[in-house]
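Derivation of every value follows stated rules applied to the coordinates shown; laboratory data play no part. Given the structure is predicted, the values throughout are model-derived calculations rather than measurements.
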Structure 1
Amino acid sequence: MAFARCIVEAYKRYGQSPLEALKLAQITPAQLVKPTSHITARQMEVLSGTAMQALDDEALGAFSRRLPWGSYGMLARASITSPNLGIAVKRWCRHHALLTDDIVLRVSTSGEATTVTVEEKVPGQAGEFGLVHVLRNLHGLACWYVDSRIPLQGACFPFAAPPHIDAYALMFPGPVLQFNATHAQIRFDARYFALSLRRDEKALRRMLQRALPLTVLQYRRDRLLIEQVRQALSSPVGVQHNAQTLAAALNTSSRSLHRQLQQEGACLQQLKDEVRLERAKDLLLRTMKPVKQVAADAGFKNEKSFMRAFRAWTGSSPSAFRMSSFIR
C-alpha cells in the first residue's frame, strides 16, 4: 500500500483528486492509511494506469518534469528492432535520457553478470517508487522481448530497508537483496543479452494496450533454464542433485522447475541422463580410469547399471566405445 500512497502524493503534486482512481482500484481511504495494508497486482495495475493517464505522467511525479502518456511505449518501439536483447536494453537506457535527465541508466557487463544501474542526478529525488518503477519497467519489458523470465542475481537500492520489505521479494526475487547501497541496480546472467527478440511491431501494439502487468508481475517462462540446469548438474556435486536442490539453486520451486522444463520440451531425468552420458564419454576418452570408476564419477550407483544405461544410450559398451576411439 506504500506505493499506492506514493501515487496519491502524485495526484496532490498536480493539484488533482485521487478519489476516482482509488475507487476504480477498490481501495478505501481506511485501507490507504493502514501501515500494514497490501494491494493486489491487479489493484496496482488499475491504480497506476488510471493515474498515469489522468496526470499525463508515466513517472507519476518521480521526476522534475512529466513523462507524458505513451513515453515508455515510445522507448519500446525505439528498441524493438534490435537484433538481440543486449542492444535493445542499451538503446532503451540511452533513449530514457531523452525523457528526463534526473537519472542516468548505465549497463555494464563483468564476467558472466550484467548490471543495470540507475544513477540519480540529485540523490533521493526519484524516491523509492521512482527507482522501483524504472527498474521493474525495464526488467518486465526485457523479459517480454525475449519471451523469457530473466532471473535476477541481485538487486540493490540506495535507501534503508522499508517496512514493506516483503514486497521486494516479489518484485525483485533473487539470492541477493541489498539496501543502503550507493545506487539502485539489478544484476542478471549476461547470456540473456545474446538472446534474439521474439516480438514484432504487431505484438508490441497488442502488449501496449495492457502493458502494466509487465511491471507488476514476474515472467514465468525461462529460455535459458535448460542450460542452467545442465550447468548445475555438471558441477562437482551435480550428480547428486534432485528436483528440490536444483530448484533451490535456481531460485525457484520444484513444481515451477518441472513445469518450465515441460514448456521447453524437456524433463529433469532426460537432462540428468544427457549430462551423465557426456561426462562418461569424456572420462572414457580422456582418461584411463577403470569402467567402475567412470561409473562412479558419472553418478551411477554401480558398474552394472552404468553399463546397461550406456549401451542404451550409445548402442555399445563403455569398453567398446573407448576402444573404437583408439582405433579411429
Structure 2
Amino acid sequence: MFKIALDKIDELFAALSGNETLYLPIEKSGEIEFYPYEKDAKVRLDALHTVKSAKDLFFPQTENLMNMKLDGKNIQIEEGRHVEDPFVLFGVRACDARSFDVLDKVFLADPVDSYYAARREHGVIVSMACSRPEETCFCNVFGIDATMPEGDVVVWLDTDHLYWEAKTEKGEALTKTVESVLTDSDSKAVEAQIAATKEIMDKLPLKDLDLTRFTEDEMMNIFNDSRWAEMSEHCLGCGTCTFVCPTCQCYDIRDYDTGHGVVRYRCWDSCMYRDFTRMAHGNPRKSQLERFRQRFMHKLVYFPENNDGMFSCVGCGRCLSKCPIHTNIAKVIKTMGVKEHE
C-alpha cells in the first residue's frame, strides 16, 4: 500500500495524466461530472456522486456508429468511431464500479458490442472507497462493500492523505507510472476508516431492504400485483431515473441527414418513454403503468434471473434524489417485497 499527502495530490494527477487522459469528478457550473483533468480544475473527490454515473466513459450518451456519403445512387460507408486511446477513470465509487459488471453482462455477451469492449479494454479504473455515505445509499443490499470497491486500483481518503492499493495487473502497471510521487504506507489508517464507515452504513435507513421475494417463482405474482397501478399513477415518464442510473443500458439508433450525407448514431433511450421500442404496429407497452412496471421488473426480476442472480441496481441512490415525484426503486422494493394482502 502507498500514500500521498493531499496537499501534493496535484502531483499524482499530473503523473497520471502525463501519458493518458485522466477523468476525475470535476465541478463546473455547480454540477459535478467526470471530465478530463486540466490544471486548476475544481476536482471534487469529496463528492459522493457525480450527476450522471461513470458509465458515460464506456457507454457514451451519444456516439457515432458510421457515416454514409451519398453520390447519386452510390453510397460510401465509413466507420464513425476513432481508435480508442488509453484513459484513467479516477474516483469511481463502489456502486458505480459494480455497475460496470452489470453493463458487461449486456455489452460483452455474444454478440459483443465492439465499441463498448474497446473502451473497457483501454480504460483503467481507480475506485474510491466511501467514508461518508448518505441516507439515500443502499449498495449493501446488493452485496456491495462501499469500503472496498471493485477496481484496478482502490484509494481511500482521510483528512491528510490518499491511500493507494493496486488490485489487478492493470492497476499494478498504472502504479509503476506514479510510484515516484507515492510513498510506502501501512494499512492502519485505512482499517480505521473502514471500521468507522461500516458503523455509518449500519445506521442507514435503507440498509435492510428485503429482496428475497424477487425470484422467478414470484415473477407472475409480482407482475400481476394490483399495487403497480397506485405506484405508477403519479409517474411523469420523464426518464430522469434512467438517465442518472449507472446500469440502464437502453439505447436507440438513429440516422441524421447532414445535408451532404447521413450520420448513423447511437443515443441513450428510456423504457419510460411512450415511443420506446415503437414498431410498425405501435408500442408494446401503451400505458404508463406498463412502462413503470417494466423498468422495475427488469431491475429486480428479469435481469437477475438471466444473469446468475445479479440485480440490475447497485443502490447508488441517484434516482431517490433526482425523481421529481419521489417514486423510486426503494419504494418499489418495500412495496413489492411484501406479498399483496399480507
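Here helix-only ellipticity at 222 nm (-39500 (n - 2.57) for each DSSP H run of 4 or more, over all residues; to 500) was calculated and came to -16000; which of the structures 1, 2 was it taken from? Comparing all candidates, it corresponds to 1. When log10 I(q)/I(0) by the Debye sum over Cα atoms at q = 0.08, 0.12, 0.14 Å⁻¹ is computed for each of 1, 2, the one that comes out at -0.48, -0.88, -1.09 is 1.
If Rg/Rh (Cα atoms, Kirkwood Rh), for residues 15-142 alone computes to 1.05, which of 1, 2 did it come from? For Rg/Rh (Cα atoms, Kirkwood Rh), for residues 15-142 alone, the value 1.05 is produced by structure 2. Once relative contact order in percent (Cα under 8 Å, 6 or more apart) is evaluated on every structure in 1, 2, the highest one turns out to be 2.
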